[in-house]
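Engineer: Structures follow.
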Structure P
Amino acid sequence: MEHTFNEGKWKWHDFQTGQASELNEITAKYPTCNNWYTNIKENQANFLQLNTQTRGEEYIWGSLIYRQDIEEKHEKNIFHFYISNDFFITIDFDFSVLKCNPESVQNQMEQAENGVEGFFILLGEILLNYLKKIDEYEEQLHDLLWKMKEQNNLEILERVYENRHELLIWRNLLIPITELKYIAEEAYGSDINRMSEFSRVATRIERIQMLLNAYQQEIDTMINLEEVVSTHRGNEIMKTLTVMTVLFTPVMAWGALWGMNFKVMPELEWKLGYAMAAALILVSTVGLYIYLRMKGWMGDILKGRKKNSFFK
């Protein structure tokens with residue numbers, strides 16, 4: 001489909017993969033497009049290329065993944081593009097993915113001076129969609145932050161790492177768009193910085209990067225907190241097991257002594273031998289507990305955990 005903007009100053013050619021005949025007509029009309037279409041039609045990954053052989057006729061082409069499913073690697077949306085001053089071409093671009101109004105975007109393009117600025121309007125809509133999704137991610141992260149305090153467990157740790165993975169996907173989506181911004185500056189120099197739509201895209205890139213960096217710090221802090229809590233609880237478990245072992249040492253020692261099968265064992269004939277043995281074991285255990293307590297080796301391992309607390 002062909003769209004003409006700004007009183008015929010530039011055009012947008014929008015195609016789907018199945019429109020081979022229309023694509024062939026366009027590539028025949030613009031000779032520099034021949035190699036572009038041949039190189040990208042089977043591509044399913046991010047790819048960017050710049051041609052600056054002729055001054056004043058610079059063009060950028062490639063492929064851009066603009067949506068990636070969080071769970072499935074192969075569930076993604078990719079479109080191919082070719083950008084020049086007089087026009088730009090897109091293949092397989094789907095407005096429904098961005099959940100925006102195509103007519104509104106085309107109205108904005110009416111004010112664009114050339115095809116480069118028009119393409120950056122499209123890129124700005126992609127980034128705007130990212131910002132909306134990142135706002136949803138922020139709510140999800142905020143909920144997880146309080147879940148860690150209320151009911152911290154292995155399931156929460158799993159969710160923390162799921163959020164970290166999602167954050168990496170957002171970063172991965174932003175990288176080629178950032179590179180595309182730099183390539184445009186390389187191709188068109190200072191002129192492109194005077195385009196309002198390019199400046200808007202640059203600002204949105206910085207805004208998204210700022211948010212992602214902030215969320216990355218939050219997630220890293222949560223992971224560090226989980227590691228500290230896990231280490232502390234692991235130490236508590238080992239300390240508890242050690243103390244329990246020490247406290248039961250008198251029982252095992254006296255039990256081993258009186259479990260021997262020697263013929264001469266006077267205690268076996270004592271009338272109060274059982275009571276005396278039990279008393280001796282109890283006194284030894286209590287004495288050992290008091291000694292450990294005085295040394296400060298008991299800590300707080302015998303205290304119950306409080307609600308909404310990491311360590312108590």
Structure Q
Amino acid sequence: MSATTETPHTSEAQGMAIKAKTQRQLVVRRFFRHRGAMVGMVLFALVFVLAFSSIGFGPLPGWWKHSYDVTGTVIAGGRPTLTVWPFSLGEHPFGQDNLGKDYFALVMRGAQISIIVAVMIGLVSTLIGTVIGALAGYFRGRVETLLMRFTDVMITIPTLVIAAVVGMIAGNLGPYFLAAMLGVITWTGVARLVRGEFLSLREKEFVEAARAVGTPAKRIIFKHILPNCLGVIIVSATLAISSGILLESGLSFLGFGVKFPDTSLGVLINEYRSAMTVRPWLFWWPGIFIIAIALSVNFIGDGLRDAFDPRQNRVRG
């Protein structure tokens with residue numbers, strides 16, 4: 001008869017795994033009990049599905065019969081045919097623009113580009129900010145001084161000003177390149193948050209123990225410290241996406257963002273801002289979608305922040 005001996009190391013590893021699993025379950029439960037986050041998720045999902053399924057994306061076809069780049073005859077002054085009761089989309093639910101293009105298809109294309117650009121800005125800025133913040137917070141000394149002084153210089157430059165310069169240079173190269181360049185200049189907030197987390201965690205006992213046994217710095221950063229910063233990083237990424245769509249809309253409104261022949265919600269507002277008094281639907285529809293996307297992402301970020309915060313003992317409902 002053989003007996004199984006459980007070493008202290010194995011017992012400690014199992015205990016950490018159980019604790020991590022319990023913490024994940026607690027975070028998920030807190031998030032799904034947050035009403036604002038649930039409303040934000042539903043709203044964002046509706047906008048996302050409507051935008052990408054209606055007119056299609058890339059090789060995937062959509063269910064809407066009109067295309068955003070096909071002109072036509074302006075019918076009834078281009079007024080919207082959407083009716084709430086009895087519900088009916090009609091031929092052109094959001095109306096038509098000056099060239100007879102279906103405005104519903106145009107707004108859906110604008111929403112697609114705005115969402116893609118915002119998500120890319122959030123991901124790129126979070127990646128860069130995480131790397132810079134982690135290096136500055138862990139290594140300290142000259143590395144921290146160099147990286148944080150560079151961060152301070154970037155912070156002193158107004159974001160809209162430098163984004164406008166980037167937009168003038170990168171706008172004609174397509175929305176994806178524009179989004180990547182905007183992400184390169186909007187990482188400073190994430191870097192400062194991640195640095196603060198690393199400064200706190202690098203002094204913890206588990207990090208000191210890892211150093212004592214000769215664990216390489218790379219492994220300590222990625223296996224020990226970074227997993228404990230995921231909450232801050234995920235919340236920062238969510239809020240960066242919300243800021244990204246507002247930044248892109250603002251730049252496109254000023255003429256420094258997405259360029260013809262493509263479009264975005266900000267471009268549509270810029271093109272038809274003069275029609276607000278005579279044909280207000282050309283201004284309000286893209287504005288409504290900008291507000292809906294920004295608010296829904298903010299609600300999701302608020303729910304994630306409350307879920308990851310260990311000081312929360314209840315979830316606001």
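Engineer: Using distance in nm of label points 7 Å out along Cα→Cβ at positions 242 and 258 as the calculated read-out, with 3.1 as its value, let me know the right label among P, Q. Display every interim value, and only then the final one.
Structural biologist: On the way: P: 3.1; Q: 2.2.
Label of the originating structure: P.
Engineer: Still on this structure, please answer the following. Consider the structures P, Q: one of them gives 0.80 for FRET efficiency 1/(1 + (r/R0)^6) of positions 34 and 290 (r between Cβ atoms, R0 = 30 Å, to 0.05) as calculated from the coordinates. Say which. Before the final figure, lay out the partial values.
Structural biologist: On the way: P: 0.00; Q: 0.80.
So the calculation was done on Q.
Engineer: Here's a follow-up. Of the structures labelled P, Q, which one yields 26 when relative contact order in percent (Cα under 8 Å, 6 or more apart) is computed from its coordinates? Numbers along the way, then the final one.
Structural biologist: Working: P: 15; Q: 26.
Derived from Q, not from the others.
Engineer: Next question, about the same structure. So Cα extents along the principal axes in Å, for residues 146-265 alone, computed for just one structure, reads 107, 28, 17; which one of P, Q is that?
Structural biologist: On the way: P: 107, 28, 17; Q: 59, 25, 20.
Of the options listed, only P reproduces it.
Engineer: If P(r) over Cα pairs in 20 Å bins from 0, in percent is calculated from each of P, Q, which structure is the one that comes out at 24, 33, 18, 13, 10, 2?
Structural biologist: Numbers: P: 24, 33, 18, 13, 10, 2; Q: 27, 48, 21, 4, 0.
Matching structure: P.
Engineer: While we're looking at this one, here's another question. Please state which of the structures P, Q yields 13.8, 41 when Rg and Dmax of the Cα atoms in Å, for residues 114-185 alone is computed from it.
Structural biologist: Details: P: 16.8, 56; Q: 13.8, 41.
The read-out was computed on structure Q.
Engineer: Right, next: Out of P, Q, choose the structure whose coordinates give FRET efficiency 1/(1 + (r/R0)^6) of positions 26 and 82 (r between Cβ atoms, R0 = 30 Å, to 0.05) equal to 1.00 when calculated.
Structural biologist: Details: P: 1.00; Q: 0.10.
So the calculation was done on P.
FYI, it's all coordinate maths here, none of it is from the lab. Note that the structure is predicted; figures quoted are calculated from it, not measured. Cβ atoms are built from the backbone, for glycine too; each structure is taken alone.
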